[in-house]
Structure I
Amino acid sequence: MSKLWGGRFTKATDHLVEEYTASITFDQKMALHDIQGSIAHVTMLGETGIIPQDEAKQIAAGLQQIEKKVQKGEVQFSIEDEDIHMNIERQLHELIGPVAGKLHTGRSRNDQVATDMHLYLRDKVEGIIEALQQVQLALYEQAVEHKETILPGYTHLQRAQPISFAHHLLAYYWMIQRDKERFQESMKRINISPLGAGALAGTTFSIDRRRTAELLQFAKVYPNSLDAVSDRDFIIEFLANASLLMMHISRLSEELILWMSQEFQFIELDDAYCTGSSIMPQKKNPDVPELLRGKTGRVYGNLISLLTVMKGLPLAYNKDLQEDKEGMFDTVETLEGALPLLAGMLATMKVKKEKMQAAVCKDYSNATDIADYLATKGIPFREAHRIVGETVLYAISQGKYLLDLSMEEFQRFSPQFQEDVYVVLQPQHVMAARRSEGGTSPEAVEQQLNLAAHLLQEDGVLKHQ
């Protein structure tokens, strides 16, 4: 089978070269986007009179027939035709004859592939944004349920201060909010049309790039043809945003894994998101969060891979750019798999309030509050810090917690300790006392929840209450 570009060549391409250079095994994922771009292009060619209107309509009709066959999975792609563009054009030739050759008037595979990727990524990012909203909804609904559920807060993975479980979950809500905003912002760079830039320098035909942009619902066109065909910043930005998102998902997954362990027993994940052991019948393994954590590495790798490909490329198109697609496809598929699982896992998670409550009663995470207590009685905070440190050391030596100490024991360290210190030391009081904006008190958490609800309502995923 002769190549559509074979006029310059006197011998056939070596089969190893064909296999090594072909991209059809993966870029067929863009088949529908390629056809979409071609229909817009040929429509413009007919409207501008570059080719006769009847031929433009014939070509568009042929492309629509191929589109239906692709949707039904009836198209066989050939490695001999290298990529999705040549495969679709070959199918069109077989369907409508030589007039199919006019489709490629005024464009190159260079601007064609760039257009396909913009269209593909635009569709996928819109879906990812919607999936992120569902993760936020699951976090929000669990937070509403657990405004006053108390658990230890940690720094250095050591117990630090009692906090609301809702407060902890909302920290991830705001991380995901930033992720969502980054993807939304990136649409400005994704939703640009390179179509009509040609191989690198534009075309001699009087094409209308703004018309094809309009037909494809792009916001604008690239102002420079060299940049249009060689730009992959929009993919790198997507991969960077995906890497940040996966880092946040990995951190949350790590906490879910810890919380589900026998050592913590703070939560239980639904059986639907766990697996068992082939040898140990008692096991319930948190495989989903473990895989979410693990797949973070492949998304990072896709980002580094494309950055490395791009770092030494001269303008304009180089075959190296064929390496821009597989990492993009893989990252899209990773996110499309991860986000619904994360949302479902969070929505069905059972919280063990009693275990969390018991944990904060068996530590020294209320120590900061009695340092603040002494400071309100006129003792400089640094001095109060020293006094409480000595009090904690004494309690540890006696095998006691702070609430177990008698008033006589407290007053060994400062006469400023009075009976009201026992109120200050209660975990619920410690949590409730942090009323500053963004804090963990029920009132401060309620403010966060109101803001989160407003954003979810704006997104249309939460009904107005």
Structure II
Amino acid sequence: MADPRGFLTYRSRELPAERPVEVRIRDWKEIRDSRADGSALLKRQASRCMDCGVPFCHFSCPLGNLIPEWNDLTRRDRLPEAIERLHATNNFPDFTGRLCPAPCESGCVLGVNQEPVTIEQIEYSIVEAAWDAGLIEPRIPQFLTGRTVAVVGSGPAGLAAAQQLTRAGHTVAVYEKSDEPGGLLRYGIPGFKLEKRVVDRRLAQMRAEGTRFYTGVEVGADANGAKELLQRYDALVLAVGTPIPRDLPVDGRDLEGIHPAVDFLAQATRRVSGLPADASVDAHGKDVVVIGGGDTGSDCVGTALRQGARSVTSLEIAPRPPVERPASWPWPTFPRLFKVSSSHEEGGEVLYSTSTVEFVSDGSAGGRRLSHLRIAGVEFDGGRPVPIPGTERLIPAQLALLAMGFVGVPSRGIPDQLGLEVDSRARISRNEDFSTPVPGVFVAGDAGRGQSLVVWAIAEGRGAAASVDAYLRGASSLPSPVKSGDVSLTP
């Protein structure tokens, strides 16, 4: 039972101090220091949870995390039970505790007239303390079913599906096109948000449980690779994400020095990890412009600053969001509010209501290399951005990063080889139970849902695993938090 007066006794939202900017900007370690999580602070915040009769934090979380339960267990210093409750709905709270935008906090009932409980921080602290205490161990299946499953893609959706199916007793192999598993967790998110040791310790757990990983294998690249894979396994889970980045087709797009954000982040991570990387995709000594806001754009800012960029400018076509929740986003919806990300705390400039008109070269390298961006202010008319006359100007840029999200899945390759349809939003078509018209083929995560949050990816991986298990055995006891068509008040 919750502390009945906790939210009255402790009215302030408290978070541990992050590492100072002048210190963290010099390395690639996480900006949050787990040693700063004082137990007294955590207990105060956990005590603020009211254990509501209708917990809207559940409603706002795609995984249906048992938040009031592990809040109260934290308050009472019962770590073994807290991590058990956390793992009951979430395979990887160490990922979501670092990367999720915490829609659960937007749904916190306390947020009606106070600041919400620090749910994400409590989640992060539980899992880190559990690792330190040796409470997280492999869960090796007690029997094997004799059925085999191939999972294509090792991002959060693929990993969640693979772990659930392995624990159900199936023999699971994960295929990853990169040289190391993890998907965007490894190569799309910089170390200052997610150190790769965090990914590696979960992969070690999964290997100990029996999951096999095959890297450097791009399923679908060969003429019949996907079809051959389906012939070798009893079921196939496609968790390939949305690999096509959104482009910006304006004049000058063919100049050198313009790259998708994910390519820039991947090369940076490879360089930090001591792996071969493209030396031209580096911000050192350059004026960097990041086109697009959101988490990926913020990650590019922090990465460019650590690489020694001369200047960093972010362009956001939308107006600056409001500081407080507007009437059009009533509680408990997930509002888009103005927040200063950790990367923007470290430096750089943000230009709102601004669009890119043209990529410009000053003639260097035979006119092939980017030197400036021509930008213009915009206003919105009927939801469409319209350039404001007389606002065009040039800003220096030798490196432009396109952080405008992802389009979807290519129709050729895996979908084409398996006879799957790709819809108008470049998603692989599927049924509510994550199955496709092709027997034994299931789709999980962004590949079927479209670009979304890490918490949705894990939820979909768990849901797809339950459907695969039922397909293979006729019924399943695995939990399924979502159906493929589920929506909520989160993005």
Structure III
Amino acid sequence: MADLAYTPLTDIPSVVQDLRATFKSGLTKPLAYRKEQLKGLHNLVAENEAAIREAAYLDLHKPPLELFLGETGMLKQECVDAIKNLDSWAAPEKVKGAGFAGLLDTALIRKEPVGIVLIIGAWNYPLNLLLVPAVGAIAAGNTVLLKPSEVSSHMAALVTKLLPRYLDSRSYRIVNGGPEQTMGLLSHKFDHIFYTGSGNVGKVIMGEAAKQLTPVTLELGGKSPVFIAKNLDLSVVARRLVSTKFFNCGQSCIAPDYVLIERGGEQELVKHMKAVAQEFYGVNPQTSNHYARIVNKRHFHRVKKMIDNTKGRVVIGGDTQEDDLFVAPTVILDVQPDDASMEDEIFGPILPIMVVDSLEQGVEYVGEHDQPLALYIFSQDKKQINYILDNTRSGGVVVNDLMIHFAFTSLPFGGTGPSGIGNYHQKKSFDTFSHERSTLIKSLSMERANSIRYPPYSEKKISWLQWILYNKAKFGPNAANPGADKAKL
């Protein structure tokens, strides 16, 4: 673990106050300033690829391709998209007035920054989950306080060193530390808090935010199911399943958490998964350069315990080595709902397979549990796909693939219920950190027409107001007669 310098608790109040003062000064509001900072964030990644690779390897043994796909590539693209589209995102949006009564009015939705934003990152994708939300916060014109995860200490130390070289320290700051520093931050007033991590910590953050009436975005997790129909080319399914489940050693919030496969297809799926796992990681995955590691010993023992206590059959992998934080790609067959691997989100390289008599049975099982962050379906039957979609809930869905929706930044990414609150990516990130300020601009002319809403009131005024608000364009021929339709729908 890197020697990460924790921010003294006594420094936090002044950091927050400085960022508040900067926001009040208006420094972050001009679009040119925002674009310049986004260019700096892009260049922070582009000009330090080697150092980022080293930090990611030291923290998670992360392969370079996984680093690019899951972190650096997305972050750079988010910066490019925000710079390219910022003018249109930030432009006031004209809306229609209140029918005939609003013909001479100008109604606008102004996109204004919310103020000072706190972003609390996660250790499994320590660059992406800290700085991709920051893209939206910067683009929206806010000041930003970043709290990296102390668990991925090498990446936290690197970002702490690089950020002041590329971004304006008056507007964007970092606080490092553990739970004590996090709680110290939460005692202050922010205008929005964005947190990625576990549901238990999410509850704490939401509770503290409520004391300040601070809105939150919570990106959490859950047990993301995979529905697999049996009449498919399971060799293709196996390739997609292995490549995503064991990506980042299974430490992804949208990793497939367990499989629900129709009876009769399970043996063939396992056969293909064995072959694919050997193709991807070799006979001994521990010697592979393409396989990451568990982040620390605490998580290693948590994951190992699931393997040790399973009632199912370990049909692939199962090997572990504490000194190397290595847990082999592991598949457990014939898992029952009360299995150790089915209690909580796995967040590791274990894939339980539950055999069901029908996918409808699987839908019933999923519906009895919390809504997951992601849900995956492998089927070529449109009716079957739509049945699953219509009868389940989840943050997102991918059909015939897994996890790839996270990289489609034009799609909003977020959870529902216990898997999260709110969403982000691209324009949704900008919207998350913006206040839509309703603005109505009226003229001082036409005062005689306005008098219809002034006292003294009368039935005639009510009839005319009904006609103005509910005119014949909406309600048919009787609208020409004031008050005749009485706004019937």
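What follows is calculated from the coordinates using simple rules that are stated; it is not laboratory data. Only a predicted model underlies this, so the values are computations on that prediction, with no experimental measurement involved. Cβ atoms are built from the backbone, for glycine too; each structure is taken alone.
Side notes on the structure shown:
- Structure (I, II, III) behind the derived value -12000 of helix-only ellipticity at 222 nm (-39500 (n - 2.57) for each DSSP H run of 4 or more, over all residues; to 500): III
- Source structure (of I, II, III) for mean count of other Cβ atoms within 10 Å over residues 112-119, computed value 23.0: III
- Structure (I, II, III) behind the derived value 5.5 of distance in nm of label points 7 Å out along Cα→Cβ at positions 416 and 448: III
- When percent of Cα pairs over 38 Å apart is calculated for each of the structures I, II, III, the largest result comes from I.
- Value 2.5, calculated as distance in nm of label points 7 Å out along Cα→Cβ at positions 64 and 104, assigned to which of I, II, III: I
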